[in-house]
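J.: For reference, the structures are reproduced in the following blocks.
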Structure 1
């Protein structure tokens, strides 16, 4: 990649929506600007922050293709606004509390060049806390359109998109504010193939102010909206008929997942029970989270932390160099 002329490299545009995230914004910006890929366009769309975010963006203005701070209609509107400004052939979306890992863009461009016609290429993502400490690895697989219909997820900071397919999909539905990314993946996967790129490319931050922690119940509402939308799509209707039980089980499961992340263990248990009734194998894929929900409901939620700590320790032992390098990067980005 580095031996090619800059002009011959496909342009990559990354858009960061932000609102009052000054605590994390600079680390996000630095993770993008530190990428080793030379033909990179970075856009930040701020919703009118009052917490010092504007001052941070001004400091980096010479390295930004465009930025704005003005009132918007929510995250989907902000992302679409940035995408309409983007000139890249490959598009990324990185929220203002998440991070790209070193070399992520170069890896993604190489994957697109190896997979002509791909609409989405996605990798694995670290889960980090507000201090940048890793507590989980979200590993995915070779999902198909049917997997997406069953709410097997792609983690948004680890996904890069073909600009033409994105445009043809209509971009984000601005009436959605929680699972708008999954809805977009479904639209794009009807137009072009998707590809899984094994390996961690980004870090998603979980903290008390994050939507996935503070508004868990509303993710389920979006999941059921998406389910109803599938029934209206000509390319999905037939698949929906024979996958119906699995789709319902997946919708209940993802609702349970976010309810548990949001701290509502009893509601999460009820949603997992609905998933079990609809199609047990879908629900049982998250048996450990079902167990966490049951334990949390009786005050033993700390066992969840013990489980993830133990699992992460085993992974570190299998790949010590990878984790050492990543943790060094995360540590330096926090300074």
Structure 2
């Protein structure tokens, strides 16, 4: 009773003092670590996309407002708070879909709260496609004079391209830009790949496996060429006929080979043709005799193995005022009598 009596003395004053103490404590705590509000960027993690599908999110970071004790809020950086978007419910028939976000606070920040943050995010959905495409090598450097690049060897020749169906469908070629390690050297190395459309624009956003291919391109001696005349070995017509002229179609051809090989080739002959029994102009088809290790082309660069040979045959005319000794007059090759 004595204790209770003492407690009741100046009760109103004691209550006021208690309330003032509590308020003072709260005020002090608020001044030391007040509650603040702040805007941050939240990182979105997209998970569980179904096989055969690809997606494009509307954003990878979204704004959110957080509040809590200043010490906790001030420690937060953009991206510390994560949101998970589960894509497992999206199917191939959809072109876009809203996906619910689930937020996760960072460790050590359980006393903060999200004041404003989106509940959903929209994603665009695309079917995925995989193609096998042959690699096209391209050479950016020129070989030294007198040489050219030979046939390229690419390993592997085919690569796998995977990505969005609409993007993969645009691919016209996969190109490996190859170059020698040193100027005028052979090409031999591993080179990265680029997917390109029909206008040779680079297509990004696809996965190429493997990322590099090995390209080997040797240098070979550039062949030389020169123009030579066509000749035909033949005999002579039986008297009184003579071979007035031989006409070739074509009359000249190109021989192609190493400079050393073609240096001494001045003519290209045909097979031997006989005119012994001819009594009139005649055209024959003759096979060209091609020397080893060279190629023969016409003046347009086309391969040629035969020519047309026209033998103009005339009848020899005796000289006017021939001698009385009965000698037979001689006739020139062009048909004119020889005095």
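Read-outs: derived from the displayed coordinates by stated rules, not from any lab. Quick caveat, the model's predicted, so the values are computed rather than measured. Cβ atoms are built from the backbone, for glycine too; each structure is taken alone.
J.: If distance in nm of label points 7 Å out along Cα→Cβ at positions 13 and 69 is calculated from each of 1, 2, which structure is the one that comes out at 3.7?
T.: The value was obtained from structure 2.
J.: Still on this model: Out of 1, 2, choose the structure whose coordinates give distance in nm of label points 7 Å out along Cα→Cβ at positions 101 and 237 equal to 10.3 when calculated.
T.: The value was obtained from structure 2.
J.: Consider the structures 1, 2: one of them gives 11 for relative contact order in percent (Cα under 8 Å, 6 or more apart) as calculated from the coordinates. Say which.
T.: Here the read-out was taken from 2.
J.: Please state which of the structures 1, 2 yields 32, 10, 6 when semi-axes √(5λ) of the Cα gyration tensor in Å, for residues 37-76 alone is computed from it.
T.: Only structure 2 yields this read-out.
J.: Which structure, out of 1, 2, was P(r) over Cα pairs in 20 Å bins from 0, in percent derived from, given a value of 17, 22, 20, 15, 12, 7, 4, 2, 1, 0?
T.: Matching structure: 2.
J.: A further question follows. Which structure, out of 1, 2, was helix-only ellipticity at 222 nm (-39500 (n - 2.57) for each DSSP H run of 4 or more, over all residues; to 500) calculated from, if the result is -15500?
T.: Computing helix-only ellipticity at 222 nm (-39500 (n - 2.57) for each DSSP H run of 4 or more, over all residues; to 500) on every structure in 1, 2 gives -15500 only for 1.
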